[in-house]
Structure I
Amino acid sequence: MSDSILVIGAGIAGINCAMNAAKYGTKVYLVDDTASIGGMMARLDKTFPTNDCSICIEAPQMYEVDNHENIKILTNTEVRKVKKVNGTFKVKLVKKAKYVDEEKCTGCGACVEACPVSVLDPLDGKVGGMRKLVSMAFPQAVPNVVSVDPSCRFGEMRKQGACIGECAVDCSQCRECPIALCVKACEKEGKKAIELWQANKNLNLEVKSIVVATGIKNAPPAGDLLGYDKYENVITNTEFERLMNAGGPTAGEIIRPSDKKHAKKIAWIQCAGRGLAEGKGTPYCSKICCMISTKQTIITKEHDAVVEATVVYNDLKAYGKGFWDFYRKANENGVRYVRGRPYEVFEDSQTKNLTVRYEDLDTGELRKQEIELLVLATGIIANTRNKRLAKALKIKLNELGYFKEKDSLLAPLDTNVDGIYLCGGATGPIDIAESVVQATAASFKAVSYK
């Protein structure tokens with residue numbers, strides 16, 4: 001429909017942009033290249049500065065989007081080509097196969113139980129979460145359907161014990177699979193939703209405007225940054241978030257990866273990797289990391305009041321509404337803030353405890369502290385798909401990999417192409433509240449564009 005709009009990215013910004021536009025009667029195509037909408041927020045435990053349950057806030061919005069008559073959700077879908085013709089955008093997309101019929105799948109989980117192979121969940125990193133080769137993105141996923149790992153579908157996991165891989169007939173030529181346990185389990189439930197013969201689909205849309213809401217991602221630790229690659233009990237703040245999460249791999253138990261014991265002495269290091277050489281860290285302040293760590297310390301103390309929590313920082317960033325009071329709450333709860341510059345971490349081979357050496361920036365003295373778990377706040381970086389998408393949309397990126405606004409003062413959220421707008425993490429590091437505000441503004445621009 002030529003009077004519709006396309007929203008690329010279905011995190012909290014994309015969801016709010018789509019909902020706002022749809023409420024004004026505009027048809028919206030909400031596209032995401034993952035198996036479920038929700039983005040990064042759906043994987044968090046709590047939000048700052050209120051410490052409200054993250055998925056409790058977002059899940060109702062996800063379901064509202066899914067059930068809105070003016071919104072069409074396209075998951076596992078990538079934008080490949082965009083061309084502007086006579087004032088409208090002709091968009092070519094590819095919807096990648098999930099190897100499941102989304103209309104038939106009810107998310108019962110029978111196929112997941114039947115799958116014989118578990119692999120590490122990349123979301124959980126060092127804290128040890130596992131998933132099956134057929135799985136759901138997370139319990140509240142929208143659409144609430146499973147997908148089959150392509151590496152399993154194409155026989156690449158046979159050595160790991162997968163049941164698919166030795167059949168002489170390719171799945172694309174067969175409709176009655178006698179081998180795959182997930183297919184058998186689904187048929188036993190009377191659904192026949194698993195379709196290993198499914199193929200990618202090419203889609204063509206025509207829209208009047210586009211909003212880019214591709215979000216952000218956490219910066220990976222650079223090599224053996226402060227012992228990350230060397231010691232089990234050095235983790236990132238994203239991995240710690242999964243430890244806190246009741247839906248995470250430890251059911252909310254804050255334990256050490258090395259021995260699964262409850263950590264009683266935990267330290268957070270801010271700006272981990274910041275200012276390192278190109279490709280080894282973030283050259284800028286990610287803005288939200290201080291409040292993420294503050295949130296994690298408060299929740300940790302709520303889990304266990306006797307935990308000794310220390311935050312080592314350079315400059316405290318508390319820029320938003322209620323942020324300074326949030327920091328004060330952590331202080332009042334016994335969290336120790338140290339203005340310091342860590343330079344070395346080493347491990348006791350017997351206890352697996354860690355010793356952090358740092359310079360006290362207030363006194364200039366060299367100090368050290370023994371802890372049981374170390375959390376690195378590694379910062380935020382641009383989404384890796386931005387470069388490819390910028391080429392397809394013919395819009396500009398800045399030197400940091402984020403999409404460039406036409407003029408941040410006079411034309412905020414606009415791009416160099418009329419009719420294409422930005423919001424959320426597509427513009428740079430940003431928190432949830434700011435993302436929602438930008439999403440509202442971008443939706444008005446997209447709906448009113450002529």
Structure II
Amino acid sequence: MSSTRPHHVAVVGSGPSGFYAAAALLDADLDVRVDVLDRLATPWGLVRGGVAPDHPKIKSVSAQYAKTAARDGFRFFGHVEVGACDGEAHEPGCGRVDRAELLERYDAVIYAVGSQTERRLDIPGEDLPGSIASVDFVGWYNGHPDHAGLEPALDSERAVVVGAGNVALDVARMLVLPVDDLRATDTADHALEALARSSVRKALVCGRRGAAQAAFTTTELRELDKITGLAVRADPEQVPEGMADDESLAKGTRRNLEALRRWATTEPDPQADREIAFRFLRSPVEIRGEDRVEEIVLAVNRLETGDDGRVRAVDTGERETVPTGLVVRAVGYRGLPLSGLPFDEATGTVPHAEGCVEGCAREYVAGWIKRGPSGIIGTNKKDAHETVRHVLADLAEQEPSDRPSLEDTEKWLRERCPELVDQAGWESIDAHECGRGDTDGRPRVKVIEREEFVRLASA
């Protein structure tokens with residue numbers, strides 16, 4: 001039976017999966033109103049805080065999210081933290097709400113909170129100064145408020161990036177790009193200043209398995225050819241002749257191998273003053289140093305194919321030591337538990353059936369907290385639509401409810417979260433950032449401080 005009042009759904013998290021879920025709900029035949037809640041003042045998740053600044057085309061997907069936000073029935077509420085408050089009752093002004101309170105006020109709750117932390121290497125020396133997680137480094141150069149205070153060690157010539165995916169490639173590229181190339185981007189000002197002083201001229205990208213198992217996309221790899229003054233190196237023995245002709249490999253993998261083979265067999269420009277080198281079949285086993293990182297020890301691996309057909313890296317016992325003052329760990333993201341919801345520690349996700357949280361009526365998941373940190377931005381659209389299909393089916397079967405009105409829910413949120421930023425507030429922040437960027441020919445100059453977000457949102 002359909003309710004006489006609009007169905008009211010909360011989406012926790014305003015990244016791509018959250019916005020795709022909101023759009024799908026608003027497209028439904030049912031009368032659905034959507035509140036998107038985020039602990040930050042700003043929406044768009046990793047599109048704002050994770051995509052490399054020199055990739056403006058990827059960031060342009062935010063225009064779609066802005067169209068969703070302009071639709072009737074959509075509300076954004078930033079600076080709203082969803083989670084337990086150390087076992088104590090929530091009080092007005094604490095800035096937090098919990099899931100039980102959301103379920104009292106909403107007909108359904110979708111958690112689209114992403115994967116907010118790093119996967120650990122679990123090796124000696126991992127926490128030495130100069131060893132940092134890519135989630136922190138990426139957040140730092142993108143102006144994420146949680147990471148703006150990071151002070152990466154940029155005083156050595158070589159940095160080692162552990163990982164063989166696009167995030168590792170982004171990190172390596174950001175470390176060696178001429179800073180003048182970044183001045184036209186939305187790279188955070190504090191990062192521009194630090195990168196201008198940086199001594200890093202070489203980035204070594206290390207992958208645990210072979211070149212054919214690397215998770216780079218071909219577009220990302222080929223972009224390296226466009227960077228002036230950059231030498232790109234690969235080991236000819238790790239990308240042997242004919243490897244790219246193996247038709248059992250995916251087309252994208254063969255294209256990657258073609259690029260790597262070309263770099264392995266072509267002498268770089270002798271005038272190049274910066275370098276990205278790829279080294280495969282290497283796993284970090286120790287990071288060494290007295291008071292900070294001084295070197296990283298890599299295990300030399302070989303590949304073996306298991307009975308399940310999966311290719312695994314096996315330690316040969318041989319070791320290689322690389323001097324460096326900076327190690328960036330880019331081996332993946334990991335979700336965090338949500339208070340009161342089931343959680344799979346092995347995968348860092350919430351157990352679910354096509355987005356329906358196991359054992360939790362009217363609660364759903366979408367995006368990385370649902371499937372793990374995989375895919376590209378567009379992957380979240382199909383993922384969110386799967387979840388929303390179940391949400392809508394469940395809403396259609398719900399009995400009419402006497403839950404609080406839209407107005408009462410907003411009043412409650414504002415009392416609980418006095419620094420709340422609504423859609424109009426975000427638009428004021430957005431206009432301010434873009435206006436600052438116009439002066440210097442940049443897309444935007446990001447605000448970092450919470451107090452400034454609040455001031456701009458209430459102006």
Test item: distance in nm of label points 7 Å out along Cα→Cβ at positions 108 and 140 calculated as 4.1, pick one of I, II:
II
Identify the structure, out of I, II, from whose coordinates helix-only ellipticity at 222 nm (-39500 (n - 2.57) for each DSSP H run of 4 or more, over all residues; to 500) was calculated to give -6500.
I
One of I, II was used to calculate mean count of other Cβ atoms within 10 Å over residues 308-315, yielding 19.8; that structure is I
For which of the structures I, II does the calculation of semi-axes √(5λ) of the Cα gyration tensor in Å return 38, 30, 19?
I
Taking Kirkwood radius over Cα pairs in Å, for residues 300-355 alone as the criterion, which structure among I, II has the greatest value?
II
Compare relative contact order in percent (Cα under 8 Å, 6 or more apart) across structures I, II and report the one with the greatest value.
II
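Coordinate-derived values only; no laboratory data. Keep in mind that what you see is a predicted model, and the values were worked out from it rather than measured. Cβ atoms are built from the backbone, for glycine too; each structure is taken alone.
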